[in-house]
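Values quoted throughout were computed directly from the atomic coordinates according to the rules given, and no laboratory measurement underlies them. This one's a predicted model, so the numbers in the text were calculated from it and none came from an experiment. Cβ atoms are built from the backbone, for glycine too; each structure is taken alone.
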Structure P
Amino acid sequence: MRERDDERGFTLVEVLVSLVIAGLLVAILLNGAATAQSRLRAADVRRKAVFVAENLLEEKAVAPFGAEPHDGTRGGFAWAVDEQIVQADPRGLFALVELHARIASPDGRALFEAHTRKLKALPRT
């Protein structure tokens, strides 16, 4: 029998190596896609938490002064808002108030915290 040197094609080892390399590339691409989707989901949750915090601060800014903290749930988030007097008018009519809003996931993991200062009328006693 005579061997032919002019045979064309790939050996089994070459085909297996190329399949392994292709499989590794697909695995890397799928991992990248899963990571991107996870980050997108986390960014969306944070965006919603920021929206809830901004709304809470706006609501509390126009409400009458109340030193007691408020908390609850909204939009699937646990929240807490409190306000403290930074500086009061000597006549006791107005005060510069600092508002704090804290947003957490339902499992208690902190997502966002915001604060602002507003001028508010003090309640007459």
Structure Q
Amino acid sequence: METENDYLKSISRGVLALVILVVMGLLFFVWSTLESRRRSMSGDRKPEEASKAESRLQDMLDSGKLDEVMVESDGLLARKPYHVDGHYYKGMVYYLRGQYAEALPLLKEAKRLEPSWSEMLDPYISYIEEAK
């Protein structure tokens, strides 16, 4: 009787271990799928790609090519609605044009998406809020 009971216990442990492995596999799959989706929506790119796109947009902004920056930003946001550069550059175009009501939510969203940009964005956001 005890050997049969031991046998059933070992089978139960094996089944439990298998269930745990399957659940862990599923959790990893779900996590990796969500992470991949988050990255594609936020516009995460390889550093060299990010610096090229950022540099191009910044050069256009510095050159006063606001219409071109707006077109590029709209394109980024159409493809990836949570793209921090899209929000930032579109917000800066509105800011430079004096369209503060349009600039404020875009700059706040850029700050929300990339909290490390707070120091850079806070002066613009504060100026707009004080100008109201």
For -29000 (helix-only ellipticity at 222 nm (-39500 (n - 2.57) for each DSSP H run of 4 or more, over all residues; to 500), calculated) the corresponding structure among P, Q: Q
Which entry (P, Q) yields the derived value 16 for relative contact order in percent (Cα under 8 Å, 6 or more apart): Q
With FRET efficiency 1/(1 + (r/R0)^6) of positions 16 and 88 (r between Cβ atoms, R0 = 41 Å, to 0.05) as the yardstick, tell me which of P, Q scores highest. Q
